[in-house]
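These are the structures, in structure tokens.
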Structure P
Amino acid sequence: MTENENLKSNIQEEKSKEELDKEKEEKFKIESLRKAGKIAQEVKKYIAPKIKVGVKVFDLISEIETKIEELEGFCAFPANICINNIAAHYTSPIRDDGLEIKEGDLVKVDLGVHIDGYLVDTAFSVNFSEEESLQNIIQATDVALGAAKMIAKPKINTRDIGKKIEEIIKGFNYNPIRELGGHQIERWIVHGEKQLPELGSQGGDIMEVGEVFAIEIFASTGEGSVHNTQYSYIYELNPYAGRVPLRRKTSKQLLGFINKNYNTLPFAERWLAEEFRMGVAFGLQELIQQGKLQVHYVLAEKKGINVAQIEETILITEDGFEQLT
């Protein structure tokens, strides 16, 4: 064999190895996503009957997160339970704030599961109100989700899905929330690069085979806009922050623990309190000030407004999609 032939043979072998590695990784990705999706489905079935008037939110959140671990999954983010005008990012704080589900509440449950960073995101709503304006709000999100799934496929622009979502939610006399909506999911990243908007006027992205998307739909009895509240119980590592000086020993310990256990996934303040008895609040404060952590503030509509939510995760396939949750 000549030197050129040897070189070509080596290149082909390397290429074959690369292709095999890629196929192996893709297979692991799909298996992990399916396992995470199955766990998420089981957790939803498990927790739904337990959501009742008089039940403490802290207990429900604890049960969701414990069940995920019992089923050999990992929390992709802290379980969220948002009530009435609270739209997103509420999880129980370090000290139980005593929040309970009351008669008349509209409750949203949002949970995520990951296997080695491959994750799914899913949500549903439960209505305990007899108020006339809320009778069809969950149905509105259900119908919009069904219509969105009918459109989802390779090469479709997510703006077209947003247009359909907006049309249906408004058809039920509610408003989608402009600041919230669906999103691509990437490994170790809940909110990926591509967006799946709630409105047809918002920018969109092209869906491609192998990509994972959360179709996330909100319906509001108000104008369809949320704002940051002063409360925050969920944080996330900033992957773009370089090395920064940290004064506190606890801050350094927290950062090491976060890197090791959560990577770039969101985590709860109370999770850290289970590991560190002292200094969590001050440590978090320094990490935020130094730009090492991003803060997820609780998001809310105006007082007196109600918001419903539904969400399912799909994998884009050559002939459409596979629903994972």
Structure Q
Amino acid sequence: MRILFAGTPEFAVDPLQRLITEGVPPVAVLTQPDRPAGRGRQLAASPVKQAALAAGLKVFQPATLKDPASVDLISGLRPDLMIVVAYGLILPSAILSLPRFGCWNIHASLLPRWRGAAPIQRAIEAGDPKTGVCIMQMDEGLDTGPVILCKSLYLHSSETGGSLHDRLSLLGAEALLECVHKLRRGEQLGARPQAGGPVSYARKLEKSEAQIDWSEPAQVLERRIRAFNPWPVAWFMAGVERIRVWRAALVSEDHDAAPGTVLRTGKHGIDVATGAQALRLQELQRPGKRRMSAAEYLNACSMPERFELKT
């Protein structure tokens, strides 16, 4: 079977490596062009490109798949199956129809829940008790294709965007290999239309969302802090400093203080009044400094009576 793999970020590395170790390496890998990264803004290869080159695979980096040259490239590779994992480029119909078995996508949600760009973070932010991955037969819609296989897992109470990303990457690799092996054995995969019910869209994460609005309920803020760890990282203003929040906890406490008021401080954290209950800040980061516990932050900084509300 001639498999063509298309992916770019770290999330796609586990599925690629599992294909290699399971004896079904791709004939080639597509990934996005090298991008400037780091303080020096030097061009850097994507995680998928690095993994593919380390395995001795051919790598192609078209800037778009909508031009005739890209269609000719993929047609010339004669793929039986194309596997797409967080690739970042839209596949036009001319490419979707090329592989004999079509194009599969590993999507990090239980479709039709959280179609779109940021399903991992939106699941945590919304307080979903479980999520998972779907192997989806791609069509021209946005994550609308029929589903071949789903695998689910429950979210931990301390789940972050980073931890769930890693768990779903491994789960996606497991689901992918199960489907690939069935296809190779000639078994029917039985792709089915996505389940009925409400469709939700996981819009792309924006840095502007990360500013803490103390007038929101503490439960909402605590989930968002976890969802936005490690990117874009929640933050608030303390005087002229932008303080990042890496870890916080819900404090079930009724109060009549104005949102943003510092209720108490101690070695366990900094309790701040919100629109409903309180939020305990536990791990913080000042500009240009390392991450630190709330106790370390208190030793280094004077504490205002109230943090600014979002403007």
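Read-outs: derived from the displayed coordinates by stated rules, not from any lab. Just so we're clear, the structure is a prediction, and the values are computed from it rather than from any experiment. Cβ atoms are built from the backbone, for glycine too; each structure is taken alone.
14.1 is what came out when mean count of other Cβ atoms within 10 Å over residues 179-186 was calculated for one structure; which of P, Q is it?
Clearly, the read-out refers to Q.
Supply the structure label, taken from P, Q, corresponding to helix-only ellipticity at 222 nm (-39500 (n - 2.57) for each DSSP H run of 4 or more, over all residues; to 500) with the calculated value -12500.
Computed on structure P.
Which one of P, Q has log10 I(q)/I(0) by the Debye sum over Cα atoms at q = 0.16 Å⁻¹, as calculated from the coordinates, equal to -1.40?
P
Where does the value 3.1 come from, among P, Q, when distance in nm of label points 7 Å out along Cα→Cβ at positions 43 and 139 is the thing being computed?
P
Output the label of whichever structure in P, Q has the greatest value of relative contact order in percent (Cα under 8 Å, 6 or more apart).
Greatest value across P, Q: structure P.
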